Structure I
Amino acid sequence: MRVAVASCMKNEGPFVLEWVAYHKAIGFDEVYVVTNDCTDGTDLILQHLHNEGIVHHHNQTLEPGESPQLKGMKTVMTMPQMEETDWLLHIDADEFLRVSVGAGQVQDLLEVCGHADNIALMWRPFGDAGHWFWRGGSVLRSFLRCQGRPRTTNAGHKSMFRPSKFTYATDHMPKLPLASGTVSVNSAGTQIKGSAVRFPKRARYRLLPEHLTWDVACIHHYAIRSLDVFLMKNDRGDGMARGHSKYLLNSKFYRRQSGNSMTDTGILEHVDKVDALLSEWLKDPELRRLEQNALRAFQDRRDQFLTPQRIEEFTL
């Protein structure tokens, strides 16, 4: 069984190596990343990994108004390798799949949910844990404060699905089943109302409260990370090319995603494997240089963009 993870990224250079290493460590066979308009070297890092056979990287050019996510996933789902891919997880660079059964591998999730065609994986929001400035390091180790229980008010999901069963995918789920009778389940393997996959404009599953769960697996959503990283999303732009004001301190999105009410360290069971992969990859001086340059590029742009006046403008 071949299992892959795909993402669309722009200016995620300080974080991308850990993201790739983590998902390799929990059992994904292939990693697909589509980039666009990077100014920090994210595309250079991923192309270097591509040349080493670690990821599949594609850099795309966008027309005005085009969605990076929609165009990127169309590219991924039409790649010849998809014919041999049984399951595909589509997530962002600030999202990590956390499997909490067995050995914490993606295969342990499929032991529970493999009877379905689509798995709705609920966000678990992680907050800033008191970090204002990002100086580099590990996301997994730095942000351990999170929301305490599932809530209907911010019940977002991402999806892991059989790519052969769907026409395309948006940012949150696959769309337009190729045949009737596809089955959607939550992370506990319970069948859910999956009608949203049939409607192109729907971005939420709208599950019953009893179907909202982090059991077996969830998506650790580091939407905030440090506050400077969060505010810099206003500079980068939105992955679906939407215009909105959610990336503001004290916005509704910020309040719902800045969970700091409890500590969860479960994901740290994988850091030794992640560290081993990173240590091996970073023996390459060129890759090490590219990652250092990406952090420096982020910090330089942050210091230029996030002036005191702009921070005030970005605060409600």
Structure II
Amino acid sequence: MSDVDALIVGAGPAGLTAATYLARFHRSVVLADGGDPRAAWIPLSHNMPGFPAGISGDDILARLREQAQEYGARILTGRVERIRREGDHFAVERDQGTVRARAVLLATGVVDHHPDLPGVERAIERALVRICPICDGYEATDKAVAVLGRSDMGAREAAFLRTYSDRVTLIHTGPVEALTQRAALAALGIDVVDTAISRVRLENDRVTALSWGGEDRAFDLVYSALGTTPNTELARSLGARLADDGRLDVDLHQRTSIPGLWAAGDVVRGLNQIAVATAEAAVASTDIHNALRRADGLTL
């Protein structure tokens, strides 16, 4: 393939938004789609601006993909294996060939740590096990809610959900000493159960977690607070600087510490919101366009 102005790694909301912006800037842009974007897990989001009736993750991605392709962005399937510098360009090695790009935007996202439970994927699809209280905490209002955690992260998420319901239980599956906020949880009226969960049983629109001593506990919703791992391997191989939380460190224009390398979306911020990811993609793609203009001597 001939050289392109920009290559985007990741076909989630951030990557697809950046592809639209760059294509509308009349930039030659290729997006590498490695499959399985995190947004595809969303059964129905009522937190997406402009969709008061809700919209599924698949529909969000389909609309964004259609918009990017309408303006000429090229989407290639296949994972990016490696990125290396070649003079003023990056050589982006895919499993189906290499693309040379003047600028690269990483929108590689994160990987959720799902609970190791039989049937959890089906429970997530039915919105009975959830991974984002910011997105859908409203739907937990006045319901019986369980939070699965193995550290103080679970305690913080349980406390966050206490805003919506006074029936919140933290099921702590990690070492006893890993949970240091027990007194604070008790003060908030949050029950704590120290146990490992053997399985999740779905009954109609409720979740039954079979756990301690064979006892069944039924909940309307279960939230997983087991954390994520940012997909930073490509950036780290180039020597990009990481933030304290392990995500990519960027400036106000979404530039990484590597010249010519930008990043947007969940791989950068810890909020994990589609609205945030698309906003960062707009900032990054605009800065990429202006950087290329400067390099071509087209600025005043």
Structure III
Amino acid sequence: MRIAVIDVGSYSCRLSVAEVKESLNYLYEEGKITALSAGANSSELLQKDRMEETLQALEDYMRIVQNLNVDKVIAVGTAVLRKAKNAKDFLKMVKDRLGLDIKVISPEEEGRYSFLAVAYSIRPKGRFCIIDQGGGSTEYAWGTDLILEKVKSLPFGIVNLTEEFIHSDPPLNYELESLKNFLDEQISQIKEECDTLVGLGGTITTVAALEYGVFPYRPELVHGKTIELDRIMFWLENLSGMKAEQRIRNFPQIEPKRAKVIVSGIMIFYRSMVIFGKKEITVSDWGLKEGVIVEEYLKRKREEKGGE
């Protein structure tokens, strides 16, 4: 059985296709930055150009899905589609044009899928916490092995934090300080003990690509890698001292559309590590969409075992 999962996020739109049989075999993966939530933080409305670009990405993905003879397509939407007042209009546009139903999932479901992806692929030892940083929300989830204990969602991500706090290019010191103070207050309220921190999302995988000199991007050279706190601080200081165009010019690992928001993203992981008292963070290339596939795979395995 071939399954495709499309993750319509606040900042990026991603596709994974996998063969689910005796084992789990990934056939295709792609991601596009469409910044669906850009401008929605202040207006509470999805912007027309952002909806159109996301629709175009979805059209491309549906062509790929058809060419790969996929049996089942699962599309999920996250923070921006939970919050935007005209989200239903966008969902209808997708349904009318592509025949695709996007299920808008809760923060708890989002955290659960991301936790499952990490638990299955990296298998951290002891009690671990994942930090799934997105465009409009950040989920923290705790558990051991494949058993999820709890999920806590904070209503910020790289898009709304950048729009609210970073108004200069490069950021001014007081902007960075204001952002740090805000994050410290928020993260301190949800802090819990854990043995390992695992980071997910385009920001932390980009930092891992920078740290390990990975270009072009190859998931297997990033997934499971660790980054020390002092190196997170190094990249934060380095990149926050540059204009967005300099980040693009100096580091090919940084996608042009990510250059403007990457500082806010790194700050989330930096302050989380400090507040959780961790000197390193493990990086996961697997996230929400892989978690959906893993759940389908484990469900199939249980059904096969029950039929024996």
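Computed from the coordinates by the stated procedures, all read-outs in this text should not be read as laboratory data. Just so it is clear, the structure is predicted and the values come from calculations on it, not from any experiment.
Between structures I, II, III, where is mean projected area of the Cα convex hull in nm², for residues 73-128 alone highest?
Answer by largest value of mean projected area of the Cα convex hull in nm², for residues 73-128 alone: II.
Which structure, out of I, II, III, was Rg and Dmax of the Cα atoms in Å calculated from, if the result is 18.5, 54? Numbers along the way, then the final one.
Values: I: 18.5, 54; II: 21.3, 73; III: 18.7, 64.
Value 18.5, 54 for Rg and Dmax of the Cα atoms in Å corresponds to I out of I, II, III.
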